[in-house]
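Values in this text are rule-based calculations from the coordinates and carry no lab data. Keep in mind the model is a prediction, meaning the values are calculated, not measured. Cβ atoms are built from the backbone, for glycine too; each structure is taken alone.
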Structure I
Amino acid sequence: MYRIGTDIVEVERIKKSLLCEHFKARVFSPDEIALIDAKKNRFESYAGNWAAKEAFSKALGTGVRNFLLTEVEVLRNSLGKPYIKLSGKAVKAADGLCFDVSISHTKALAIATVIAFERENNENIN
């Protein structure tokens, strides 16, 4: 079984939202904030992470319900590949599914696609 979710967002919209610290704390985990604030293209990266969280919720088919956005962390491995780390109620919402994520952006737009799937054997996607 596979499910897919995609989201696209204007970078400027997220940049304006980030002026409110409450927005940042409500949407992004401390680990995401530390990771992104170290980047030179941080607004594009915040927008990409936002799009990935929205795409995750679309892949679930539920929207953002029964979990917090901070419980869906979009981090990067040692090669820079994004991956989703779940905690809290998001683990239950995911119902045992695994996720792969792809993010891309320009100066103006960020897009993310998330594929949800059932893991076969000891498959490792990170």
Structure II
Amino acid sequence: MTHVLVVDDDPVIVDLVAFRLGRLGVDISVESDGEAGLAAARELRPDLVVLDWMMPRMNGLEVCAALRADPDPDLARTPVLLLTAKAQEPDLERGFAAGATDFVAKPFSTRELISRVTAALPPGSVQG
């Protein structure tokens, strides 16, 4: 089963994202800060990480960069979808430089979220 790790410190966002992704038939894990999210990614080896930028203990860019630098090549290639209010051009450049696969700007539509998640995962890995 496809596994998505959602890392965000806003419980309302986490509930919404987990609910919508759960309807795609994917397995969901949740963490509420960057440090715990990085540890979970290393332990769980998800197929996708949906990652907030602004979080306590370790921000999303730091988590993304740490994933890209991981010695395990499979983990280093894990797609990372940044879910963030920081979506101006310089922010996008910083996010892509840290290794983000894609962005979804807050506030977001759930249709856009699902579309970008589906695009980041291998074909056929979600039920749609």
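For Rg/Rh (Cα atoms, Kirkwood Rh), which structure out of I, II has the highest calculated value?
Between I, II, the highest calculated value is found for I.
Figure out for me which of the structures I, II the number -10500 belongs to, where helix-only ellipticity at 222 nm (-39500 (n - 2.57) for each DSSP H run of 4 or more, over all residues; to 500) was derived from the coordinates.
Clearly, the read-out refers to I.
Give the label, chosen from I, II, of the structure having the highest value of mean count of other Cβ atoms within 10 Å over residues 62-69.
Largest calculated value belongs to II.
Given structures I, II, which gives the highest value for relative contact order in percent (Cα under 8 Å, 6 or more apart)?
Top value of relative contact order in percent (Cα under 8 Å, 6 or more apart), among I, II, belongs to structure I.
With distance in nm of label points 7 Å out along Cα→Cβ at positions 6 and 118 as the yardstick, tell me which of I, II scores highest.
Largest value of distance in nm of label points 7 Å out along Cα→Cβ at positions 6 and 118: I.
Comparing mean count of other Cβ atoms within 10 Å over residues 70-77 across I, II, which is largest?
By mean count of other Cβ atoms within 10 Å over residues 70-77, the leading structure of I, II is I.
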